[in-house]
Structures are given as structure tokens and as C-alpha cells.
Structure 1
Amino acid sequence: MKNNMHKTMRDAFLDEVHRKMRQDKKIFFLCADFGAPVLDKIRRDFPQRFINVGIAEQNMINIATGLSLEGFKVFTYAIAPFLTMRSYEQNRVNLSIHSQVSPLNVNLIGVGAGVSYEVSGPTHHCLEDISIMRLLPNFMVFSPSDWVLAAKLADACLNLNCPKYLRFDAKPLMKIYGSEMHKADFEKGYSELAAGRKVCLVATGYMTHTALSACRQLQKDGFSCGVLDVFRLKPLNEEGLGRILKKYDNVVTMEEAFIEKGGLDSAVLRLLHKKGICAGFSSIGFKDKYDFRLGNREHLHRLNGIDTAGVVMAVKKLMQIKRGRKR
């Protein structure tokens, strides 16, 4: 079962960063009082290029900006909602605005995407980040679906001289990539994991796993279904995605985030409109409210209709509606 090994995005990515810090003395790491065994190795082996700023995400962005202006490639590491929302002004002024006049290689590693910190409740859930980080000019936004992709992101972070937000899941996940069949192409920013004709599930992050599960069920039920994993949310590869989506009768977006608020669904809907693609459309994600109910991730997904069964039901409903309109 080695091919299905579970691992956290954080550990896979930090292992790569640790290895690259041996080769590149311009890499600097900042942490907001966040722990991990791999982080202990970075602190032990590179004490001159590691700072734990404490619970002070805003100040961490200030320090990262200064280090980047001095020529360092900086990684900042914190819980996703605090890294994005508590320090949003610093992300906007120090990074987004400043990088328009001076190149800044600052990489925000946000751990805890969606509801991956499940039992901690709405304060630690991160459902707004896709929308608000896509909004910032000069930022790139990455949302990997497995730890293999997360590890490969290290190279992209070092080679792209701009601020970047990395949306990492907090839980160990089964790998999707790594075989000849599924290779990650960061130039494209997406991967076609399954091909079909009737409906395409366009997913990001954890929801790509649900999309693959739903696709298998839909195919068993006789529906021709495809899956697109979008791991670079900004800039979105509109040309490449458009060429694939125009083949489908229906498009369904899936994100562990608020929908209809400028996230993946808004980006894909705009793409369809721009390219003149007349497909049925539906978005799957969290509605306009916070969820205080307790339970694990599967329970929260089921309650909100975004588990595999909920996705299958939503897809079938969309196709029924479209058939009805054609009559």
C-alpha cells in the first residue's frame, strides 16, 4: 500500500525546505509559535536563519518583508486563518503593494485549510482565504490536493520572485500524484485526473479527493464524468481550462470554502462566460454561515452536503434541471 501512503502537506513541504536550506543560504524561515518535528530540524540545523516570532503573525509579515528586501527567500509558517486574516493589512501593504515596485520572494505557508482543524470550530476553520488572497494583486495562490504536490511546490516558491500563499491541509492525506498517469505541471496549474463528457468536477485542495470518489460513483451509475484538480488558483490558467471545459455539458466546482464569494466557483464561472461556454453550472462548498456543530470532517461535510453522497446528488440534480430546460 506504499502508493497510497498518507502524509501531511506540512511535513512533505518542510522536508523539502530543510533540504534546500543546505544548498541555498538565502533561504530564511519564520514561524508564528507553531510546532512540528520537521520544524525542529530546521531550527536545530539553521539557527541563524530561523526565527520563532511568537503569536505575532502581523509582525512576522513585517519581518519577512524586511528580510526579502535584503535579498532573502522567506518562508512564513502559521495557522491559515491567522496568517491570512489577522495579518491581512500587512499582506496587502507590505507584500501586495510593495511587490509591485520591488520584487519580494515571501511565501506564506497557511496550515489548516477549510475545516481541517475540525473540532476547533469557526475560529480555526479557514473558509474565506481563497477569496481574500485571490483578491490581492501580485500574489500567487496555490492549493495542493496532496502531499506530493505540496513537496513539489518548494521549487516553485524559490524560483518565482513574488509573494505567494500556500493553502495547506492540516490532516495526513492519501497521495494522488507521483505515478506516470498523474503528473503535476506547475506551468499549467491544473491536472486532468479523469476525462468524460457529461459533467466535469473542478476541484481544489481536499475536495479533489471527494471529487475522485464522486466521479467513481457517477461512472458506476452510468454518467460520463471528469475531474480537474486546480492547484494554482491565481493566476488561473483560463486558456487551458477553457479548452477542457468546453467539451462538457455540465461543470461543477468543489472547494472547502465559502461559495459565491469570489473563490474557485467565481473564477470558473467567469471563465465560462468569457469563453462563451454554455454549460450547466453548480458550485459545491460552504454556504453563507459559520458552522458551530461539533464533529469530525466527514460529519461536517455530510451536514453541509459536500461529502461524496452530497456531490453525487447535486450533480444528478443539475443534469435533471438541464434536461428539463432542453425539453
Structure 2
Amino acid sequence: MIRREVELLVGPDQDGRRLDAILGASDELPGRSACQRLIEAGAVTVNGTPATRKSEAMAPGDRIRVELEEPDPAEGPLVPNPDIELDVRFEDEHLIVLSKQPGLVCHPSPGHVDDTLANALVARCGYGRLGLLQGEDRPGIVHRLDQDTSGLMVCAKDDATQRALQDLIRLRVLDRRYVTLVHGYVAPDSGTVESGIARSRRDRLRMAVTDDPGAREAITTFETLERFEPGRRGEGYSLLECHLYTGRTHQIRVHMRHINHPCVGDQLYGRGDDALNLGLRRQFLHSWRISFEHPVTGEPIEIADRLPGDLAHALASLGESSMGRTEAGERIVPSLLGA
């Protein structure tokens, strides 16, 4: 890491402005949210005294000093983006487990050049400290989540760890559990969906279940956690935990549509009625639990992630229509809600 200091002198036109607003407006510093984290980390002083409140009002003549730690200069094509907040749940010298926010694309694609998870990883670690087996435009990426899918994923800091983690996925011992709310009454308490998946011939944005020889095997198992009665409209809902044995593009979303229980809120594969989607504009799909044996240390890694606010709110809106939780639901749902 490279250390540098930035000094700012508060001018008359900044009288009474918040500390974080002044920092965020400086061309020498990252954005406002990143500056707030610097204040919380104790990296900002005002007139020689550590700043403790991001909302502190500044006065003309105040001297602000910021100590920055920055990754080594980029050695690849991506622009580091330190303004993207990373919710890191585990990190060591080999790998990172983080919870990806909805709306964040994993790596550059048309329309997303410098606002991806990969750009954030480069800013945090530098190219020299990320696995590059999937290419310089996908540093650290081991597996992906769709743009509007939230939750846990693993990133690698070197090629050997990246290769080992990908092997764990291929061997089906890196355990990834997702929770999804789907349309309709799912009768069985558990089940398996096994099919081939390939890109749709009718719509190149979609994937589809097919027996085409070029399709790739996809296996998803599920457990039903809770069922909800239908209202005046619609056919009710079911909350499922899904277990991925393979990692095909849009796999859970495609499989749920295939069994006529599309994910609530899914704009590509689901129902088009906003009311039936409980106000969601993204699929109710969250990577809530991940477990594996650390490929270097052998340490068991097991991390769970509660539902983000929008999904928890949608689920809570169905509370009075609950038909009761299954045995699996009694075990899992409280963890999803942070109980």
C-alpha cells in the first residue's frame, strides 16, 4: 500500500459546511461515502485533533488533514473505483468473502466500465494481489451473482487460491445456499430440478431449459421453508432455500420458471404485474449462506447473511397470509431475518 497525506484549508465559502461534504468535494479525495469511512477509521484530523463526527461543522481557517492508504498503481486495464462500498465478511491474505449489494455488476460489460465489483476489488487490493485466471477484466472473481441478486460470494487474491476455489465448485463441495420467494404453492417440502441450460434462441438475453446437445448440465435442489395463501389475485407464494450443485447463468431463475414458480420480482423470467411482485423491481433472490474449507489453511469457513431490507420488507408484507413454516423453515427463516 502507498501512504499519502492530503491537507485542506477551509475557506470562507465553506463556513458551516459538514466535514464529510468538504472532504467529498475535494478532487484529491475519494467520494463522500469513502470519506465518511476515513473519518470513522480515525484517518482524519481537524486542527491536529482526530475527527469523530462526519457531520461536524467547519469554520474558515480550519485545517483538515487526511491520511490515505492506496493500493499500488494498477497494472491492468480496469480503473480502480474506491467509491464502491464493499461489505466484507471475511478476509485474509488469500481470499475475501463479501456480501454483494443488489445493482452491482460483477465485472465490466456493455454499459458498465468502471462501476463493477472488479473495479472495487482492484481499488482495495491492486492487480498484483488478485487472482487473474479469468482474465485481467475479471480480477479476483471466482463465481458471479447476477446484477440484481444480492448476498455472499467469494473472491480470490491469487491465482492458486482462485484455481483451488473453482475446483471446490466443480467438485460441489463449496456449499452455496440461496433463498428465493416464488409465485404459487410449492407442494413438496423438497425437490430437485435437473436439466440442460443454454442461451435462448428466441431472446439472447435469456437462458432456457433445453435438451439441445450444446446445453450445459444444471442441478438445483430446494427445500420449502414457508407457504403463503393466495389473495384475491395471484396464486400465493412459497419461500424456498435453493442449493446449487452447478453454477450456470441465471440457473435458479431459469429453473424456477421451468417448474412454473418464477421468482417474485424477476423482470426477465417472472410475472409482469407489480402488485403480484410485492413492489419489488428485482428478483427476490439472495445468496444467504456459504460454507467451504479454506483451500490454504484448511479452516472451515461458514458465513450467513440476513435478508437485505427490500426483501425482508416484501416477506413481512405476507406475514398474515402465512400457512406456517416447515421444519426447515423453523430452522432457517429466523437467521434470514436476523433473529
Structure 3
Amino acid sequence: MKVLITGANGFVGQRLAQRLLKQSINGRSVSSLTLLSRRFENPPADARVRLIKGDMADAVLLQSALADEPEVIFHLACVPGGVSEANFELGKHINQDGTVGLLEMLRTRQWQAQYVPRLVFTSSIAVYGQPLPDYIDENLRACPGLSYGAQKLVGEILIADYSRRGWLDGRSIRLPGIMSRPPDDAGHASRFLSDIIRNLAEGKPFVCPASPQSRSWFLSHPACIDNLIHAAELPAAAMNASRQWQLPAQHISMQALVTGIAQVHGEQVRNLITYQPDPVIQGIYASYPPLLTPQAEAVGFKHDGDIPTLVRRALE
């Protein structure tokens, strides 16, 4: 199977590439893996890997990335929410124009192969916007409050329409907070949720910008990879009309998260955390209501199961 990953140097992209070189998709091993990204840091040393460096919104570059006629495309490339809000042009260029460019190339492709390429698109919980209701379920109407969320929602809608027309076989996956992002992963304002786990596990003090009772949604990066590969494996019969799913996630308070970290790394970690709530950060990233995802769970999407498992897997 030939596979393309856009945004392959990102936090999720690097780990997805590593997994795909070891794991099959629907029982078929990856014979060719094309990685497209603005830059590469320690890419996989594997003869099956082809690196394409540059801007995915560049039509010539994108055409080169599709030259192998991939059967499965994981479209992860994006400019994160904080950066997109500060620089609208940059966010639109990658998050919207880049996605439209990819879809158009798939629509107008002249490939030797006759199959319809399968596209897995990483959307975001940013499509919901603020204020959030008392709970979020799969019937909630998306109403983005950030340009990033609006750009992701545009991608979802177009992917559903292009799939309806038979130009591609798309499925959009709304990601919650993914643990644990690297300390220097610039642009993600929610990174403090990862920093809590990493700092306490390493025995370092941490000042939490949210109150002990505030809650967010958590999913480890291995669980995220599991779900992305599962999305690629879903048969056509499992598709819903919108072709999108909100990934399940654990709804955890900061206090419960610290308790879970203590279960894994020892009770002494409780002495390392202090709370200094920042109203803006807490209001956007740590005031989430319960998340109900029965439809996603019915087709096989899963979260980590419990907090200690989340903590262990987040630092793998």
C-alpha cells in the first residue's frame, strides 16, 4: 500500500509515520510512504520513505507528493490555532487553501490507478467555538469562534461533498487535546495540558494556569495514532453522512489528572504543582463540559480508558 502524510514532521505526523512503517492497514503493509512537510527533523531511515520538503499549498510540490498515486492520504498539515489567529493569511494559506488544493488535485487526477483514494483529515474541537453548552454530543452544530476552527470546518464540509461525488473517500476526525506535546512545540496554546504530565513525571515543579476543578479532554498520542489508522481502515458501510467523527476523550479535572500522575510516578508529585488560574486560558482550554461520542465508539474509536493509562502512554 502506498501512503502519503502531509504535515509529516509535526507531533502526530512523526509518530504516525513511525507506526505505519511497522503496522499494516487492513492487513496490507506500507510499501511506499511519502512524507510532505516544511522541514524534517530525524525522519525515518527506511528505504520505503520519500521526503518532500516545502509548502503543501505549493501546487507543484503537492503534485510531486501525489505522483506515487497513494491509496491512503493522512492530511495532517496545519497552522495551529494560536498562530492562525495571530496571522490570518498564514493560517488560511495552509489550513484552507492547502486543503482545497489537495482536494482539487484528487478531483482532477489522471492516475493510472482506478481506485478512489482514501483521505483521513485531522479536524479539531475548535469547530465548536465558545461558549460551550452543558455537554457536547455528536448532534451539536459546529460554530467556530476562531479562524482555525472555521478553516477546519470548511475542510470537513468539502471532504464530505467530494466524497459524495465519488472523487475521494474521505473521513474527518475531530481531535481533542493530544498528550504529550514536546516542550518546544510552538503555537499550541493548550500545551500546558501536556506540560503538567511531563513536568510532574520528571520531578519538576509546575504552575498550572487552570484551577484544580477545571476540566479538559485528554487523549494520548498513541491512542490518537490508533484512531487515525482505524479511520483509514473503516469500510464504506461505516460512513455517516457528514463523514466526520469526534474522537472519544477522557473528561478530566486538573486535580484528577494529578492524582493519576501520582498513581504512576509517586505521591511526591502532588507537592510539585501549584495553581494560578489564568481566566483566559482556563476559559478556552480548561472549561470543557462532558463529551458524549456514542456514534464514534460504535464504529470502533476509543480513548485511553483510564487516567493512569493516559499518563503512561502520553510519555511513550
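Assign the value 1.9, calculated as distance in nm of label points 7 Å out along Cα→Cβ at positions 30 and 230, to the correct structure from 1, 2, 3.
Working: 1: 3.0; 2: 5.0; 3: 1.9.
Structure of origin is 3.
With Cα extents along the principal axes in Å derived from the coordinates and found to be 68, 41, 40, which of 1, 2, 3 does the value describe?
Details: 1: 68, 41, 40; 2: 69, 47, 41; 3: 62, 42, 39.
The read-out was computed on structure 1.
Read-outs: derived from the displayed coordinates by stated rules, not from any lab. In this text, all values refer to a predicted model and were calculated from it rather than measured experimentally. Cβ atoms are built from the backbone, for glycine too; each structure is taken alone.
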